[in-house]
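Undergrad: Down below are the structures I want you to see.
FYI, it's all coordinate maths here, none of it is from the lab. Everything numeric in this text was worked out from a predicted model, so none of it was measured. Cβ atoms are built from the backbone, for glycine too; each structure is taken alone.
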Structure 1
Amino acid sequence: MIAWARTLLFRILFYGASVPIVLSAPISAAVSRDAMHAHAHVWIRVHRFLARWILGVRVRVEGVRPPGTYLFAVKHQAMVETLEMAELIDGPLIVMKRELIDMPFWGRTARAYGAIGVDRDASSKALRQMLKEAAAARKENRSVLIFPEGTRVPVGEAPPLRSGFAGLYKALNMPVIPVALDSGHCMPRRGPSRPGVITIRLLDPIPPGLPREEIEARVHAAINALEPAAGGVAAG
């Protein structure tokens, strides 16, 4: 009951604070991209503060982000890594579900920050649009963040990579930094949050230009490095 009470209080305070932050984001977006990014980082720090002092959840980052632009391929178990990675990378273009991009107010804010919406069905039209929008990031010298398994997954599961990852890797011709994490232990998709330390581990960069099977296999293994019980093989 205590865990549920903390989780409910966290959600009330976080989403309550999110309303004015999201509604005022267009003002920052109209000023400049840097102002928009600074605005978003306020939201990220609100989440971090509330998670720390209400839920007892802290984030530990292992590894160092090297200079330059990269395609960051991140394991996805909770909302926390979306926020923490955005600040860690400092303004990446983020590939996310089309449903989020289409939400009133939030979708407009996400696009102003730099987000690409991709349909769950991964149709050829959707993939072409994703690649077109991502190519703009390459020209702007921005890193790209993608969750290659497609959605949040429970602890211990390692579904195959979605086909969009391989297409993005080939089109951008960027090195990949895989990111493993264990956020689902503290902040599961369903159920109450639990106190603890979330590890976000940046692994060694993987060079561009590898065959599809090799890059998928290497990324799949890397992002699941903190899930030793997870099984499965990378596939498109």
Structure 2
Amino acid sequence: MQPLTPIHFPVVKTARYYQIGTPNPLVRDVWAVLHGFSQLAADFAVPFQPLEADSRLIAVPEGLSKFYLDTRPGHSGASKVGALWLTREDRETEIVDIVNYLDRLYERILEELANRGVDRDQIRVHALGFSQGGPAVCRWAARGAAVVDHLVPWAHAIPQDVDLRALAERRPRLTIDMVYGTRDRFIGEDAVEEQRAVLESSGVPYAMHPFNGGHSLNLAMLRQLMGE
């Protein structure tokens, strides 16, 4: 009996995202912010709503896979649903899908802004990924066609398959801000120092931003990163 071999082929899938702010001639900063494991984009978008500004557009895409958070057999209309970006199953194919998805979103937003007289060279593109969204934005910056100017992995390490030196050569304007809570149970001091060493050797301009908190977003830190 021959071993089974997977066969991949592309299909059409409808993605969902939320937008904070309106495309207009004043927009100069575009933020793509990615949620963490088991979150939905609508919930993740809420802390970003106070940051709405005429000069800022915030896109909140949702992972392409959803699941019921209640793992017990059966579910009801009250069962909560979450989304995710990636599992270890068919991992490389899912990474390609994520990168293509975010590239399409990037193209869509830039087209909307171009229709309002805003050129790409007038815009700074920021990519923030919280928890599981962190590796997703890092791989997008490294593999995608989109030009990401500012990368913010939040509460997650940069994945080892991202070659930061190659990324620095490809995107010389890129800067990285690593953000983590000092009471994040998933991030120890050793992990922080390991990331610092990786960034130090990469040649990419970077900064480390600890805040007093756990595995969560922090509005004061968001305001700082957005220059408020």
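Undergrad: For the read-out helix-only ellipticity at 222 nm (-39500 (n - 2.57) for each DSSP H run of 4 or more, over all residues; to 500), a value of -9000 was computed from one structure; give its label from 1, 2.
TA: The value was obtained from structure 2.
Undergrad: Rg and Dmax of the Cα atoms in Å computed as 18.1, 64: which structure among 1, 2?
TA: Value 18.1, 64 for Rg and Dmax of the Cα atoms in Å corresponds to 2 out of 1, 2.
Undergrad: Moving on to the next point. Quick check for you: by distance in nm of label points 7 Å out along Cα→Cβ at positions 117 and 149, which of 1, 2 is greatest?
TA: Of structures 1, 2, the maximum of distance in nm of label points 7 Å out along Cα→Cβ at positions 117 and 149 occurs in 1.
Undergrad: Now a separate question. Please state which of the structures 1, 2 yields 25 when relative contact order in percent (Cα under 8 Å, 6 or more apart) is computed from it.
TA: 1
Undergrad: Quick check for you: by distance in nm of label points 7 Å out along Cα→Cβ at positions 21 and 189, which of 1, 2 is greatest?
TA: Between 1, 2, the highest calculated value is found for 2.
Undergrad: When semi-axes √(5λ) of the Cα gyration tensor in Å, for residues 45-108 alone is calculated, the result is 27, 21, 8; to which of the structures 1, 2 does this value belong?
TA: Source structure: 2.
Undergrad: Sticking with this structure for a sec: A value of 3.2 was computed for distance in nm of label points 7 Å out along Cα→Cβ at positions 101 and 165; which of 1, 2 is the source structure?
TA: 2
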